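All of the numbers you see were taken from the coordinates with simple rules; none came from a lab. The shown structure was predicted, so the numbers you read here are calculated from the model rather than taken from an experiment. Cβ atoms are built from the backbone, for glycine too; each structure is taken alone.
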Structure P
Amino acid sequence: MITVEIHSNENRESYGFEISGHAYSGEPGHDLVCAGASAIAFGSANAIGQLLQITPGIEQGEEGGYLSVVVDPADLTPEQDAKLQTILQTMVTQFYTMVASYGDYIELKYKML
């Protein structure tokens, strides 16, 4: 199962995420749940870098199955923070859509900062 963990504070502002595991919903190379989750996660990480003009903290597993993206809120201007919240809220909406259809293969959790 793929686990998506959103890192949020008490004000429901998000400053990172971690995605781990494998869906095993199809054969390797043909697993649509894995492909969809990867596209959402990597697209969000790329959007953070491009739209905020920052380099987030990124960790990847050597053989796939793990991605962590973290942004320090102290490093953001108010405008960057607003953009980050929009990017991460959009990402969460996309993952909720996947969970609604493929809940046997993907789950979404929150971790308080």
Structure Q
Amino acid sequence: MEKQTLPNSTLILVFGIISIFGCCCYGVIGIIFAIIALVLAQKATAVYSENPEIYSGYENVKTGKILAIIGLVLCIISFVYGIVLLVMGGADGYMDMLEEIRRSTGS
């Protein structure tokens, strides 16, 4: 009997990767993708544990779950860092810092 691909296994992997890159957007987008990936991974793990012999692609689920956890941690750190900058320097100070970074990188 041919093995079926585990539902959403590739999607979980992709969302895990997106969650890591999402921390560049102040963490909000990455947090959303990480949570979705973790919920889908939990459902896929439950399906796989019922009949592991008929499904393939569990490696993608495990890898996507690990990437989503890493992405979630990075995004939370980025989000908290952004909030701390806003509280410490206010919105004007934050925008001045971003402008200085743009000038120093030549963008």
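In table form, for the structure just shown:
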item	result
Per relative contact order in percent (Cα under 8 Å, 6 or more apart), the highest-valued of structures P, Q	P
Which of P, Q leads on distance in nm of label points 7 Å out along Cα→Cβ at positions 6 and 30, largest value	P
Which entry (P, Q) yields the derived value 34, 17, 11 for Cα extents along the principal axes in Å, for residues 38-77 alone	P
Given -14500 for helix-only ellipticity at 222 nm (-39500 (n - 2.57) for each DSSP H run of 4 or more, over all residues; to 500), calculated: source structure among P, Q	P
Given 11.4 for mean count of other Cβ atoms within 10 Å over residues 46-53, calculated: source structure among P, Q	Q
For Cα extents along the principal axes in Å computed as 44, 26, 20, the structure of P, Q it came from	P
Of the structures P, Q, the one that 1.3 was derived from, the read-out being distance in nm of label points 7 Å out along Cα→Cβ at positions 54 and 70	P
